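Here, each number is a calculation from the coordinates, and none is a lab measurement. These figures come from a predicted structure and were not determined experimentally. Cβ atoms are built from the backbone, for glycine too; each structure is taken alone.
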Structure I
Amino acid sequence: MTESQQNTKIAGDIVLYGLGGVLSQAAGLITLPLIVRTLTAVEYGTIETISAATGYFSLLIGLNILYGVYRYYYEYEKDLNEQQKIVSTAIFFTFFCGIILALFAFPLSSRLSQNLFQSDKNRQFILMSFFAMIPMAIYNYTLGLLRLKRQALAYILSSLAVSLMYLFSIVIFIDQLRLGIRGFYYAQILSYGLGIVITMFLSRELLTFSISLNWLKRLAKYSIPLVPSTFFIWSIGANTRLFLNTYTDAARVAYYVFASKLSFLVTLFTQAFNSAWEPTKYSLLNNEEQLKKKLPSILSIYTFTTFAVSIFLLVIAREAYLLLAPPEYLIGIGLLGIIGVRWLFTIGVCIIDPGTAKTGKTYLVSLALGIAVVINMIANRLLLPTFGIEGAAVAELIGFAVAMIIRWLISNHLFPIHWDVKYFVMSLGVYALIAVTITRVTLSNLPIIWSVALRFILLIGFIFIEFYLLDRNSRRELVSTIQSFATRLQRFTSREKK
């Protein structure tokens, strides 16, 4: 595959995975107004606080074995028998971990309720959260198999089916039956259960009833050292909700989480980018020269596009808030600019850290993230009591920024690459300036027409400045990729018309 074809493939996959993400997130976005208008802010905040706490346990389901599958799957691209052993061993192990966690859920639920809410009143909801996250974790694994096989269409259709089931379940359990928090977990269990059935059927050629102890050892050797890292990644985000619940109240948790979910455009792009890029990265690990040549441009293009999407979200933020939520949620509108940068750092590590994947020294990822979690907790403790949810957002950003910087340094020591640091820093500065300006315009008393016009002018100006700051190679690659993909799309459309 030539570099141009590879760029077109990545761009096409980003669009396809992005479409899958849109379909997946669409149900969440459609049901979000229903949830926040039917449940009180305290009830919604309670759900998110429970999710933050129980999420630590969900990370034990499978012990990150999917990362090991990603690492070795492409080494046996021409050996279906070995691929079957890898995949089947991993999925049986994931099911086994889910069963063990279910047994521990009963004694843990009461203790967590006391620690989080100083009473036993939410024990049943915590127990339901445990049982809901088991099919969720298994579904994420089986959905990942479709990414491994690079079956973007199957990925989209699976996401669509799960989204529709989730949408239907939320309407029935929360809007019609008024089951409150309990209905939220019923919807999760049903939709992810359906997702498991669909994704396992679509990957049935990789599934057998055999377990390879040899592959279990190899997968575990690669994946288990990453378990602390996933705990730490979850901690940086979960700490924010748990600290908010401790220092403020569950309603503030709801306002913060709503702002995070409203940033779905940024989330969709960054996760779609990662879904498209990650298989390519792993397939290039044995081609050092091409990897070194490719990564700097990928990082610059990723930075440019992520910030562009983030600025667009800021432009439409006020109208989106008023459309989707009660007016009380507007308190979190100023968080969106910070959350956009947070997502840049969160997914950016998938680009700037080929070193640990190539060398297998995954324990260094845990070391870097452990430092980031400590700094995040200190920042939360210092900023949140004084600055409230704004302080929490900054603390979370600091945690993810530290994680990316440390992993950047570690990876470059293991596998040196000449990164365009200058563009990254300048781009961040321009984004901060424009984001602050747009937020001030949004919250000002300007007539709505002038406010919207000014916001869009700032968006266009931002895109021109950021594109100009790109290095020549990245600019040429970005334009070439867009043109190649547009040509491919035009040919496909013409063929369909015939």
Structure II
Amino acid sequence: MYPIDFFWRAAQRWPDRTAIDTSEGAISYAMLARQVRALAAALVALDPKPQSRVGICAHNSASHIAVLLAVLACGKVWVPLNPKSTRPEIRRIIDVTEPSILVSDADSATLLVDAPGARIACDADIAGWAGVPTVAELLLEHAQAPQPAFDLPQSATQAIKFTGGTTGLPKGVMQPYRAWMANITNQIQAWGFDECERYVVAAPVTHGTSTYILPILAQGGCHVLLRGTGAEAVRTAFREHGGTVCFMPPTLVYMLMALPGASRADFPQLRRLIYGGAPMPPEKIREVRAFFGPVLGTTYGQTEAPQILTVMRPEDFEDERNWAAVGRTTWFSDVAIMAPDGRLLPFGEVGEVVARGDLLMTGYWQLPEKTAETIVDGWLHTGDRGLIDERGFLYLKDRLKDLVITGGFNVYPIDVENTLGQHPAVHECAVFGIPDDKWGETVQAAVQLRAGQQASEAELITFVRERLGPVQTPKRIHFHENLPRSPVGKVLKSAVREQALSHS
């Protein structure tokens, strides 16, 4: 059995149920199954080789979901390309993974300029894509295609998702079939999804939403696409289209609560509000539960162990002792705390969070040395520090790595530091995260300018934004005459971060 088989079985069982609710109308399971069969045949016609890569760069849409399912259905490897990324970042991922087919919508097509590979257009009339087949055309051309079949081991790669890396080599996480199977099963078991589920597609399909597509469809549920963008569109999906569940970053949760006239009545069918991608402070948990009621849940995972190593269900939030936790271990995985010497630590002791089991990646694409550093004796080293209490709840303390999670997106300080360092006035810099009620964390930077050089905060922020995009751009620049350093001359990031905190 493969991940796509959850969908095929659901389509056979509930052909007339709505699979995707769009502004253009409802798409039934039978209709979606026909689309997936046709698009899978089209992908194979373009490249018959199994396990070849397909890059999809598009915003949330019914076509995006159908093409993604088609990739899964024909034994190919999905490479998500974030449409909010910059062209150089997208090109680096394409150069590393070498997808033979690229799929894009009109708004994202400029990110694929000059990239190699056959093309498929989600929309008609993409500028510069004359002669490129559209999804609509392929659905007609392959309308009679049978359900595809393939034979691959559970260790074969289902997706290559990137952890970050806008300079140098990005790390492509190879997620195998077994990891996707474990994720689907755990999502259904953890949240109790059923045929009445209406999942509001708020987070990007290229990110967190991808781990909910098949669990919802497996149970006969429906994906509700937004009519518009932003928090107001999300509220409308809940209020007018019966949304029952959603995954989103804490930032969006807070935005929903702050909408004019917002009340619990705007979310009449809401049963589970799942947040992830950033921590939610206890005081915010109290506010969210007071507003939405006992529906809050969260998960902990990484791209290397997607989404759901641990889970905190709404009933777990009833005990305030758990508000600083990220839940208990899910099925098919072991989560433990490890000392630097490799010993597994007892309950209550702080060390590195490690994991093993079916949910783990097989490694980093074409980076065997990095894989060997990350998976040691079967244990994935997460780079996070934490403890597990005697009840089995995992509490994260800090990160061994310098990862900053802002608005649900991962930002690696080295990427921003390398970009800032390209400015002619910057001598040295350190990038770090500062806790923020809205974003979870904000990216900030400490900068030491070259002698005799000048640069304003606005100038440096614009410099980074133009090269990396808004997510990785520092919200603040802190100028230092001399950055604090260790005895061997290394910049003390902890010191500059503390100074930034004291001035916030």
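If distance in nm of label points 7 Å out along Cα→Cβ at positions 339 and 379 is calculated from each of I, II, which structure is the one that comes out at 1.1? The read-out comes from structure II.
In this comparison of I, II, the computed figure 29, 28, 8 for semi-axes √(5λ) of the Cα gyration tensor in Å, for residues 371-482 alone is attributed to I. For the structures shown (I, II), relative contact order in percent (Cα under 8 Å, 6 or more apart) is largest in I.
Here log10 I(q)/I(0) by the Debye sum over Cα atoms at q = 0.16, 0.20 Å⁻¹, for residues 235-314 alone has been calculated and equals -0.77, -0.93, so which of I, II was it run on?
Numbers: I: -0.77, -0.93; II: -0.59, -0.89.
Among I, II, the structure yielding -0.77, -0.93 for log10 I(q)/I(0) by the Debye sum over Cα atoms at q = 0.16, 0.20 Å⁻¹, for residues 235-314 alone is I.
If you line up I, II by mean count of other Cβ atoms within 10 Å over residues 195-202, the top spot, with the largest value, goes to II. Work out the source of 0.45 here, i.e. which of I, II gives that when FRET efficiency 1/(1 + (r/R0)^6) of positions 139 and 395 (r between Cβ atoms, R0 = 30 Å, to 0.05) is computed. Going through each structure in turn, the value belongs to I. Kindly point out which one of I, II the value -9000 was derived from, the read-out being helix-only ellipticity at 222 nm (-39500 (n - 2.57) for each DSSP H run of 4 or more, over all residues; to 500). Value -9000 for helix-only ellipticity at 222 nm (-39500 (n - 2.57) for each DSSP H run of 4 or more, over all residues; to 500) corresponds to II out of I, II.
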